[in-house]
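Some structures are shown below for you to check.
Each reported figure results from applying straightforward, stated rules to the coordinates on display, with no laboratory input. Here the structure is a predicted model, which is why all the values come from computation and not from measurement. Cβ atoms are built from the backbone, for glycine too; each structure is taken alone.
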Structure P
Amino acid sequence: AAGAVGVVCIGESIAAAARARESAAAHPGFAWHTAGVHPHDAADFDLARDGDAIRAELARGAVAVGECGLDYHYDHSPREKQRAAFAAQLAIAGELRAPVVVHTREAEADTAAMIREAGEARVLGVLHCYTGSHALAEIGLAAGWCVSFSGIVTFRKWDDLELLRLVPEDRLLVESDAPYLAPVPDRGKRNEPAWVARTVERLATVREVGAERLAEITANNARRLFNLARPA
C-alpha cells in the first residue's frame, strides 16, 4: 500500500471480518477492520448469531459496522431479508456508537428511508463506492454521513462530474475497493490499495484543488469518521 497513510479492511461477512482483523493486527496504526454482513448474504443473517459476532468484532477493535446495506441489482437475497439485516446492523451501530459502511445499488428509496431513520438515531456512516443519485447523496449528507468515491470515477464513461463537486470537503472520502475496480490505466487488473492515489488525482482535478491537499483532507475525514489514531 505504498503511498497510502492507512487502510480500512472491510469485513463483508463474519468470516471476512476475522480475516480483516488478522490483517489489521499485522499492521498496527496503519490498518483497521470492519465487521458486517453484506446484502448478498442477508438471507442467512441471524440476529443472535451474527449480531453477537459483529458486537464481538467491535469489542476487538473493528472501527465500523459493515459492509451492509441493500442491493436490488443482483437481488442475491430477498429484499425483505436485506432490509431486516440492514436495519439490525444500523441498530447495532447505534447501540455501540459505531459508524456504518453502506453498500447501496438500485435501492435508493429504501436506502434513503433507512438513512433518515439512522440519522434520527444519530448513527453516522459512509455511502461507499458511491455512484448513485444526487438526491440520495444529499439525504446522506443531511444525516451527517460521508460519501466515498472509488476508481470508477476515473473510467471514461463516468460523466457525473457535478456529483464529485456536490460533496462538501469535510464529508469526502476515497477508497480503492481493492481487489476490485482498479482505476485507469489499470482497469480490469487486480486493484491495489495504493492506486487510490489515482482516484484522489481525478477528484482533485474535478474539484480544482491540489492532489496532496485532497489526500490530506480525505485522510483526515476517514480518521474522524472511524475514530482512527493519527500516525505517530
Structure Q
Amino acid sequence: LLALIVNTATSAGQLLAAWMIYRWRFYVPAKTRIRLVPMLRAAYPFAIAAVLAAVQSRLNIILLERAADASEIGYYAAALRFVEAGRLLPFAFFDALFPLLASLAEVPAQLERVFRQTLVALLGFGLLFGVGFAIAGDWLIALVFGTEFAPAADVLQVAAWILLPLLLKGGRTLYWYVQRREGYVNAITLLAIFIQVALALWLIPQIGAKGAALASLLTETVAFLLLWFAPYLRLRT
C-alpha cells in the first residue's frame, strides 16, 4: 500500500511539474474558446478503449490467481516480461503512425498503401520475435530468472507468438480510428475480453500458465481477424 501511495504521489508530482513548465514556457492563450463538451464526446471512445485494454491485460493474472498455484503465476509473469519488452518499439511506432494515417484520411489510395506497408513490417517483426523466442526461450529464461524458472520457457514459447496478432490488431485498430470507427473497435475489444475469460477458464485448470498464454494468443488472433474482416460484416457504429 505504501509503495502504491508513493508511486501515485510521484506521478502526480511529475504531472504537476510538467503542467507548470508548460504554462511558464509554452502556453499561448487561445484566441477562441475550446468547447469542452464536444471535445469530451470525441475523446470518450478512446477513454473506454484504454479501460478495456487495461482490463484485458490483467485478466490472465487474476484468473491464474483463482485457478492455479503461485508457481504458475510466477512462470506466466516471467514469460510475459519478454512480450512486454517486445511491445515497446512497435508501440512507440504506433504513436508516430497514427498522425500519419490521420493526415492521409482524405487520400484513400495513399492511406491503403501506407497501411499495407505497415502491416508487412509488423508481420515481419512479429514473426522474427516468435521464432527468436521459440529458439532461445530456454536460454533467456535461465539467464534472466535462473534455472528455478525453467518451466517458464514453455510458457514463453507460446506467449512470444501473442505479439504477432497483437501488433497486427494494433495496426488495424489505428486504421479504424482514422475511419472514425472507434465504437466498432471497442465492441471487438469487449468481445475479446469475454472470449479470453472463457478460454482461460477452460485452459488454465488443464495446463496452468501455458493455458493462460494460449488463451491470450487465440483471443488476439480472433480479435485481429474480426477487425480485418470488418468491411465484410457491414456493421455500423
request  = Using log10 I(q)/I(0) by the Debye sum over Cα atoms at q = 0.21 Å⁻¹, for residues 18-73 alone as the calculated read-out, with -0.78 as its value, let me know the right label among P, Q.
outcome  = P
inquiry  = Between P, Q, which one scores greatest on distance in nm of label points 7 Å out along Cα→Cβ at positions 58 and 146?
reply    = Q
request  = Could you figure out which one of P, Q the value 2.6 for distance in nm of label points 7 Å out along Cα→Cβ at positions 178 and 210 was computed from?
outcome  = P
ask   = From P, Q, which structure was helix-only ellipticity at 222 nm (-39500 (n - 2.57) for each DSSP H run of 4 or more, over all residues; to 500) = -29000 calculated on?
value = Q
task = Name the one structure among P, Q that Kirkwood radius over Cα pairs in Å of 17.6 was derived from.
result = P
inquiry  = Can you rank P, Q by distance in nm of label points 7 Å out along Cα→Cβ at positions 10 and 138 and just name the one with the largest value?
reply    = Q
ask   = Comparing structures P, Q by distance in nm of label points 7 Å out along Cα→Cβ at positions 186 and 218, which one has the largest value?
value = Q
query = Just checking, which of P, Q has the largest value of distance in nm of label points 7 Å out along Cα→Cβ at positions 162 and 194?
reply = P
request  = Identify which of structures P, Q gives the largest calculated value of relative contact order in percent (Cα under 8 Å, 6 or more apart).
outcome  = Q
